[in-house]
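Following this line, the structures themselves.
What follows draws every value from the coordinates through simple rules; no lab data is involved. In this text, all values refer to a predicted model and were calculated from it rather than measured experimentally. Cβ atoms are built from the backbone, for glycine too; each structure is taken alone.
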Structure 1
Amino acid sequence: MNDKQLRQHVIDELDFEPSIDSADIGVLAEEGVVTLTGHVPSYVQKTAAERATWRVKGVKAVVQNIIVRYPRLQSSDEEIAKRAIELLAWDSSVPDGIRVTVDRGWLTLEGQVSWQFERSAAEKGLRHLIGVTGITNNITLKSIAQVSTVKRCIEEALKRNAEIQANQIRVEIKDGRTVTLEGKVDNWSERAAVEHAVWSAPGVSSVVDNLTIG
């Protein structure tokens, strides 16, 4: 597939996705690297556009340059912070102790949790807030497992997943916390499944994804 075809496929996928207003999104493609530009009316649409792009076969990397431009008067940082704290407090999957900072609509989350799903839930629950222009998730994970235990959990999870050819993926762990992935997957869906398996292991605090697609 050449760059022109890949660009058109991404445009078609963005147009096809009902949750995205793609009228003001620009797409560039060069050697499998897709750059998204322009603006959308909400942060949740910005993240949806990136996910839709990754679904297109042939995409190797995404440069996310879309900005969020709300069509009506934005909420103040104080209002956004108050609503964010309330949402986190009502979410049973998010433990107490998450701190929220807001700067011109951009949320920064800090604190410590035991599991990656708790870290993800804190961010996911805030994406739909009106006035949010971006989220930086600085929540850290507690290290609760030994290297051998973490590696075994990851490798067993990869073998159980029907989408993944586990023998093509190498897993290395540094200090029981940072997982490095090497190898090859067929598409973005498989890559996402591998990352999900890794993040589900106890003690993993960061992932270096060197997997190639294709």
Structure 2
Amino acid sequence: MPNPIAKPASPHLLFWLALYALAMACVEAVLVVYLRALYYPDNPLAIFPLRLLSNAHLAMELTRELATGVMILSVAWVAQKNAARRFAALVYVFGLWDIFYYAWLKLFIGWPLTFTEWDVLFLIPWPWFGPWLTPVAIALVFVLWGGWALSAARAPRWRIAWIALFLTGVLLALAAFLAPGATLLPHGAEGFRGYVPGAFAWWLFLPGLVAMTVALIATLRAAR
């Protein structure tokens, strides 16, 4: 008898997970539209030079980011019972949420304007900066792998080497996103006021993206 906790996800489940992610992305995009209207009333399409959130709004944004992570983790946890498939559900939802966040912003306010335009990607532990296309590239890999891993007859099989490779890729991508803010930290919160993006650390990001992709593909090949 096949193990019921390792059964593949049905198209029905994939649909509802996707719908959940799209709805979350819409809610976040709407909130960002409001914040841009509040802090960039002259031009909501240009967020650099950077303007600082008030302490109250920053606290709420940090809380919202944590809540978003809890929501994605929770729905992935209840959607599957096998650990590998739970991780697949998590990255599937996360990827769709991230991609459609930008799709909703494009629909609502026409932003982003270019493929190389920078964004404030996250705020924990300090602001992440990078072209919006970089997290979307990671998200696309996550969606394709997550959807495949969820629907495959066998769950992905992780080995220590692939876990290490994947985590290395994650750390390289994080380093690329966190590097600009790290140079501003010694100046405190005021160091971020008026920040204008410079050169992005593609030399960190691209190897990180490749490492994550290779590790994820390897888990699927091993499951055959």
Structure 3
Amino acid sequence: MLELFQAAIIDPFRIILALGPVGIYLLVLGAVNLSRRPLLVTNGRDAAALALALTGMLIVGPFELFLPQATVVRYGPYVWVMVLAFYFLCVTMGILMLRPRLVIYNISVDKLRPILADAVARLDNDARWAGDSLVLPNLGVQLSIDNFPPMRNVLLKSVGANQDLHGWRRLERVLAPALSREEVSRNFRGLVLFFAGLLILAGLAPVIASDPHAITKSLTNLADAVLQMLNL
């Protein structure tokens, strides 16, 4: 473990691989919260973006730590294809097992309610409200509204096991265009995420400048390995 830690410090490519995706993720998330338009994403897309951001950390961390050296010697660079394929299959299975929900960035509950009520009225005349809960019987959708006020993010999460995925997709298709036309004030708390991502990416600049030849060599080796696999 100590050798792996020392290698991660010495090898700039590992540092870039671990922190680069996280910095980009925070930068994009901060920009979304600073936007004047709300953004609706499904639960799957939200989880997939987070999984992608953490991929580099997992590669230089637990994946490399627990990967048997005999496997690396036998399969060479192809072992990482198998590891990443297994990881993304696990992520895909986890996403498919998640209950339906919609994540709406950069909007308050008070601002969302009339937009959601208008969308629901067009989809289901029998829709019923009960506080922060909503039932759309004709769509097979039951949801509750949850929010995170500091970042003005709202979550429409399913309630109960009997959910119609087609009904959730219809709700998304009606709600997303309505939200894209809505203008909101900027959430300046997003600056925290934006500058955190910017700080991480800026901190990688000296790492790249310290040994650009090593990074170029690592990228070249990676590209060669990919080309070899494509030629199989």
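Have a look at 1, 2, 3 and say which one yields 2.6 for distance in nm of label points 7 Å out along Cα→Cβ at positions 20 and 204, as calculated. If you can, show how the numbers build up before the last one.
Working: 1: 2.6; 2: 3.2; 3: 0.5.
Derived from 1, not from the others.
Comparing relative contact order in percent (Cα under 8 Å, 6 or more apart) across 1, 2, 3, which is largest? If you can, show how the numbers build up before the last one.
Values: 1: 15; 2: 25; 3: 32.
Once relative contact order in percent (Cα under 8 Å, 6 or more apart) is worked out for each structure, 3 has the highest.
Of structures 1, 2, 3, which gives -11000 when helix-only ellipticity at 222 nm (-39500 (n - 2.57) for each DSSP H run of 4 or more, over all residues; to 500) is computed from the coordinates? Spell out each step's value before the answer.
On the way: 1: -11000; 2: -23000; 3: -21000.
Among 1, 2, 3, the structure yielding -11000 for helix-only ellipticity at 222 nm (-39500 (n - 2.57) for each DSSP H run of 4 or more, over all residues; to 500) is 1.
Comparing 1, 2, 3, where is volume of the Cα convex hull per residue in Å³ highest?
Checked 1, 2, 3; max of volume of the Cα convex hull per residue in Å³ sits with 3.
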